[in-house]
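Undergrad: Listed next: structures, encoded as structure tokens.
Where a number appears in this text, it was derived from the coordinates with a stated rule and is not lab data. What you see is a predicted model, and the numbers here were worked out from it, not measured in a lab. Cβ atoms are built from the backbone, for glycine too; each structure is taken alone.
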Structure 1
Amino acid sequence: MRRPFEYAVIRLVPRIERGEQINVGVLLYCQQLDFLSARTHLDVDRVRALAPDLDLPAVAEVLDSWDRTCAGDGPAARMRLGERFHWLAAPRSTMIQTGPVHTGLTNDPAAELERLMAALVR
């Protein structure tokens, strides 16, 4: 049986003032299956084309923190999965941000996350 899920593309906006962005991951939440996960992939060549002086290790650390938040590390441990998802997907004006939240149906959220990564990021 397919269950509803929500997802948002995680974007890197190296220079906020220019508005250019690179898709670097996907955040996916399926309430009925108690699933919340983020997958990220930083394409160094694409990033360097837009922002050759960007601190890539710092960006990678921020992206890693999305995975840790989904897993409930640190202060996120006190939050329910849905709260974590909506906190991560909330609009922000930082270098790492999400696009709009979209919905779908799936019977395997992990596989859906990988499909979305292949289609939207890699």
Structure 2
Amino acid sequence: MPLYEHVLIARQDLSNAQAEGLIEHFTTVLADNGGKVVDREYWGVKTMAYKINKNRKGHYAFLRTDAPSAAVQEMERLARLHDDVMRIMTVKVDAHDEGPSVQMQKRDEREPRRDRR
């Protein structure tokens, strides 16, 4: 099955438990449609670069999935209809990276930036 990475942004006025419940809801949607969540991360409340629906901040969540495209389309459809989800971005990847995402790594654990010259 194809591999995907999803980033969800939920409203800032949700509690952490509600945001985790939202992630769990979309995990079950994928599982019900024949997919599985390989890894999931809750990044917390972060400030956005611009306002979305009059919100400056949002709860960020990251999912790595192994699911058929029909399951991903159903999850995205339900996310667009859900009032608490402001944005969702899905990217198809060739392989999942091992370990935590870049957002969860400490600065000294990351690979150094390459020189631009």
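Undergrad: Given 2.5 as the derived value for distance in nm of label points 7 Å out along Cα→Cβ at positions 58 and 74, which of the supplied structures 1, 2 does it correspond to?
TA: Of the options listed, only 2 reproduces it.
Undergrad: Then there is this: Which structure, out of 1, 2, was helix-only ellipticity at 222 nm (-39500 (n - 2.57) for each DSSP H run of 4 or more, over all residues; to 500) calculated from, if the result is -11000?
TA: 1
Undergrad: Once FRET efficiency 1/(1 + (r/R0)^6) of positions 2 and 66 (r between Cβ atoms, R0 = 25 Å, to 0.05) is calculated for all of 1, 2, which comes out largest?
TA: 2
Undergrad: From 1, 2, which structure was distance in nm of label points 7 Å out along Cα→Cβ at positions 26 and 42 = 2.1 calculated on?
TA: It must be structure 1, since only it matches.
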